[in-house]
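Please go over the structures that come below.
No value in this document is a laboratory result; all are computed from the given coordinates. The shown structure was predicted, so the numbers you read here are calculated from the model rather than taken from an experiment. Cβ atoms are built from the backbone, for glycine too; each structure is taken alone.
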Structure P
Amino acid sequence: MASSTHIEIVQIGEETLWAFLRNKAEWAQLVPGYLHHELPKEEEMIWVFKGDFGIVEKAVKLQLTIKEIVENKRISFDLVGLSDNINGEGYFEMERVESGGYHLSGYLNMKAGGFLASMINPVLEKFVPQTIEQHVKSMAQHVSQAAV
């Protein structure tokens, strides 16, 4: 099981940051290797992105289902692999800091199953931290520029 958290500080207002986090379509496009997404239901998203898994790059299709929304605080979700036997969970969270801005945190936990799990899980150990770090950095940059 691979998991990682990344935090960035953003100097924007609470309403702006929360509106951004609530809009899955906006932050979905910022994941590294983004190809496209679909929104079949309000609480679901199909997310397709190209993942670099060391020796191979491939398109990964995941279903993201919102698990919990804590208003002005956190959006947590489950991930189910549609193209591969990879499942997980994650969240995006905002927390006020003394400087007047917010910590924008992202957490991702993924685990492969099935007969290829022993080969895929070690690759996820590198992939997950890189992906969540790049995604949260892109989110922070995007929302900060949009707020200007």
Structure Q
Amino acid sequence: MIVDKLDNAPRYYGVHPGFKAAFEYLKTQHLDSLTTGRREIDGARLYALISRDQGRGKAAAKLEAHRKYIDIQYVIAGDELIGVRPTADCRQVSAAYDPERDIGFFADAPDTWVLLHAGSFVILWPEDAHAPLSGEGEVRKAIVKVAVRP
């Protein structure tokens, strides 16, 4: 997991072949004006989901994990509290992994909490089970999905 501000994104371009295009998308789009939904960047290898959701609170935190995609979750507006736990430490499967949707859910509790403010991002690998929308209030964000294997 990496937490940082978008201004520092160039530091991570070399970490994965898709990161430069992902961060350039976040920097060059007028994210405030985009409607919610999916935005194609490079087909199935790289795309963004623009969302506007209400936080559910820590008590409703639900860990999820992916296998095919890395998430870059960027906060456009509001504050985002995300619970995190290593996927390998998750023992309580609440919904089995669905390869079509690339998601599985766990009933385990997060062991780390990350608070993101507007302009910040978190990079979550398949090894990072995460519980988004664990805070209170509305959050608008872009979730860039980067294929693990480009």
Worksheet entry | relative contact order in percent (Cα under 8 Å, 6 or more apart) - structure with the largest value, from P, Q | Q
Worksheet item: When mean count of other Cβ atoms within 10 Å over residues 1-8 is calculated, the result is 13.4; to which of the structures P, Q does this value belong?
Response: Q
Fill in: FRET efficiency 1/(1 + (r/R0)^6) of positions 9 and 121 (r between Cβ atoms, R0 = 30 Å, to 0.05) - structure with the largest value, from P, Q
Q
Discussion item. Ranked on distance in nm of label points 7 Å out along Cα→Cβ at positions 97 and 137, which label among P, Q comes first with the largest value?
Written reply: Q
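Comparing structures P, Q by mean count of other Cβ atoms within 10 Å over residues 73-80, which one has the largest value?
Working: P: 16.9; Q: 21.0.
Largest value of mean count of other Cβ atoms within 10 Å over residues 73-80: Q.
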Discussion item. With FRET efficiency 1/(1 + (r/R0)^6) of positions 41 and 89 (r between Cβ atoms, R0 = 35 Å, to 0.05) as the yardstick, tell me which of P, Q scores highest.
Written reply: P
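Once mean count of other Cβ atoms within 10 Å over residues 33-40 is calculated for all of P, Q, which comes out largest?
Going through P, Q one by one, mean count of other Cβ atoms within 10 Å over residues 33-40 is largest in P.
If helix-only ellipticity at 222 nm (-39500 (n - 2.57) for each DSSP H run of 4 or more, over all residues; to 500) is calculated from each of P, Q, which structure is the one that comes out at -9500?
Numbers: P: -9500; Q: -2000.
For helix-only ellipticity at 222 nm (-39500 (n - 2.57) for each DSSP H run of 4 or more, over all residues; to 500), the value -9500 is produced by structure P.
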